[in-house]
Structure 1
Amino acid sequence: MSKAIPNFHTIQTAQCFPRHLYGGEARSAGDDPQPGLFAAAPAAKTGRRDAITDAGLAHFQAAYLGDAISKDDLFYYVYGLLHSVEYRTRFADNLSKQLPRIPAVKQASDFWAFAEAGRQLGDLHCDYECVDPFPVTIAQGALELAHIPDPEKFYRVEKMKFGGKRPALDKSTVIYNGNITMTGIPLEAYDYFVNGKPALEWVMERQCVKVDKASGIVNDANRYAIETVGDPAYPLKLFQRVITVSLETMKIVRALPKLEID
C-alpha cells in the first residue's frame, strides 16, 4: 500500500487498486462484461472519483444488513483479508493465475475485524519511515556515545551482509559496514514477506552501492540518504524501522479471524 499516487512506470508494469481515481473520463460498468469491485464511478466536480463501485459496496452491505459500511471500510477490509495466511493458502492456485476474488466473511464481527486490521496495516505500511527504529544492539558500542566527526563516511554502506558463513548464516546479526554491526535482530522479523522475500532482505539488497554492468551507472543509496533525506544514517535507520514494521505486521496478521466463508 502506498499513500502517494504511483508513477506511470508503476501503473504501466504493475496493477494498482486505488481508493480514488483522479482526472480522466469514468468508464461505466457496461464497458466491462465482468465489472470488478474496483472500477471507476462518475467523477465529482473536484476531479476525484471513487474507485470502488456502488454495486461492490451494495454487495457487502447486503451481506451485513444493519451495519453502516462505507467504501473506506470496504477498502481496508480488502487489505486486511489479503494478509490472511488462511486466505492465501486456501486460494494459492487461483492467486497464482488471476486477480484475487474478495469473499464476504460469514460474520459481521469478522468483517469489522479484517477492516480494522487493514486500517492498522495500511497506516503501518504507508508510514513505515515514521515508526520507531527497533533498538538493535550495536556490537561496537552505542552510537549515541560514539564520536563521529564525519557522519557521511561513518555511516556509508556498500553492502550489508549477515553474520556467520553459508550455509550457517546468522540472520540475528547484520554487518552494516566496518563501523557498525547490528546484533539482537529478532528472527521472527524475517517472517514478513513482500513479493516473495522478507522485507528486511529487500532493504539489505537495495540499500547498497551497485554498478550497472551495461551502462556503468552507479546506484548509490548513500547519495539518496545524504542529498534527498538529509541523513547519512538513513539506510541504517530504515533497516531498524523495517524490523519494527515486520514485527508489528506479523502481530496483526496472526490475530486475524479464522476465514469463514460460504
Structure 2
Amino acid sequence: MSKIPIGKYFEAFIDWLTENFEPVFDGMKAAILGLISGFEMTLLFIPTLVFIAIIALLAWKVAGRKVAIFSAVGLLIIENIQLWDETMETLALVFTATVIALVIGIPLGIWMARNDLVDRIVKPVLDFMQTMPAFVYLIPAVIFFDLGKVPGAVATIIFAMPPVVRLTNLGIRQVPEDVIEAAKSFGSTSKQMLMKVQLPLATPTILAGVNQTIMLALSMVVISAMIGARGLGEEVLKGVTQMQIGKGFEGGIAVVILAMVLDRVTQALGNSKKARTG
C-alpha cells in the first residue's frame, strides 16, 4: 500500500500561500508587530513600583487582600532577580495574542451559538487546533513571518484561541429557554436578545474562556522563544540549551509568578460576574 503524501501536499499548499499572499502576510506582520511594540512601550514606560502598585490595587479590588499581597510580593521578586524587562516583553506578547484571539474568538463563538451548521463545521477545526502539537504551528509561522516576535504571537493566537470560542458558544447556548421566551414575548429583536439577554448571562462563562486563553498564551512563551520571541522564554531556553540552571530556574519562577497573578485576577473577575448574574 503506497503512502499518502500528506506532508508534500501541505508543503505545496504553504508554498502556494507564500507566493500568492506575501503582501497580506507583510501587512499582518506590520500590524501585529505594531501592537506588540505598543504594549511593550506602554508597559516599560510605567515605572516599576507604580506598575506593581497598580496591579496590587487591581488585584485587591477584584480578588481580595491575599491575592493583592501575593501579586505585589511576586512582582517585586521578579524585579529583584532583574527580569522585569523580559517579563514586560512576555506580557506584551501575551496581551497581543489574547486581544487578537478574543477579537476573532468571541464573535466566532457567538456565530456558532446562533447557527448550528457553523457549530458543526467549526468544532472539528477547534479540535484540530487544540490537539495539534504546539511546535507544529511554528513551521508555517516562521515561513510566513520570518523569525521574531510576530511568528511567536501568531502561533500563540492559534494555540490559545479555541477555549474562548468554545466557552462563548457554550455560555450563550446555556442561557435558559424560559428567559429567551420571555424576552421574545416582550418583542426583543435578535440584536437586543444577544446584547441585553444572552451575552450578559453568558459573561461568566465567556470570562472563564478568557482566563484559559490567557493561560494557554502564557504557556507558549518558552516555545515561542525558540523562534526569536524573546522575553522570559528566552531565559528558560538559555537554561536548557546552555546548561545555565540558575538562569533557567529564575526564568521559570518569573513565568510561574506571572501566570498565577493573571490567573487569580481573571478568575476572580469571572466569579464576581457569576455572583452578580446568579
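Each value in this text was obtained by applying a stated rule to the coordinates, not by laboratory testing. Keep in mind it's a predicted model, so treat the numbers as computed, not measured. Cβ atoms are built from the backbone, for glycine too; each structure is taken alone.
Structure above, values below:
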{"read-out": "Of the structures 1, 2, the one that 21.3 was derived from, the read-out being Kirkwood radius over Cα pairs in Å", "value": "1"}
{"read-out": "Structure responsible for -10000, with helix-only ellipticity at 222 nm (-39500 (n - 2.57) for each DSSP H run of 4 or more, over all residues; to 500) calculated and labels 1, 2 on offer", "value": "1"}
{"read-out": "Distance in nm of label points 7 Å out along Cα→Cβ at positions 180 and 252 - structure with the largest value, from 1, 2", "value": "2"}
{"read-out": "Per FRET efficiency 1/(1 + (r/R0)^6) of positions 20 and 220 (r between Cβ atoms, R0 = 35 Å, to 0.05), the highest-valued of structures 1, 2", "value": "2"}
{"read-out": "If distance in nm of label points 7 Å out along Cα→Cβ at positions 116 and 212 is computed and equals 4.7, the structure in 1, 2", "value": "1"}
{"read-out": "Relative contact order in percent (Cα under 8 Å, 6 or more apart) from the coordinates reads 23; which among 1, 2", "value": "2"}
{"read-out": "Among 1, 2, which structure scores highest (criterion: mean count of other Cβ atoms within 10 Å over residues 76-83)", "value": "1"}
{"read-out": "Winner on FRET efficiency 1/(1 + (r/R0)^6) of positions 196 and 244 (r between Cβ atoms, R0 = 25 Å, to 0.05) once structures 1, 2 are ranked, highest first", "value": "1"}
{"read-out": "With mean count of other Cβ atoms within 10 Å over residues 140-147 derived as 9.0, matching label from 1, 2", "value": "1"}
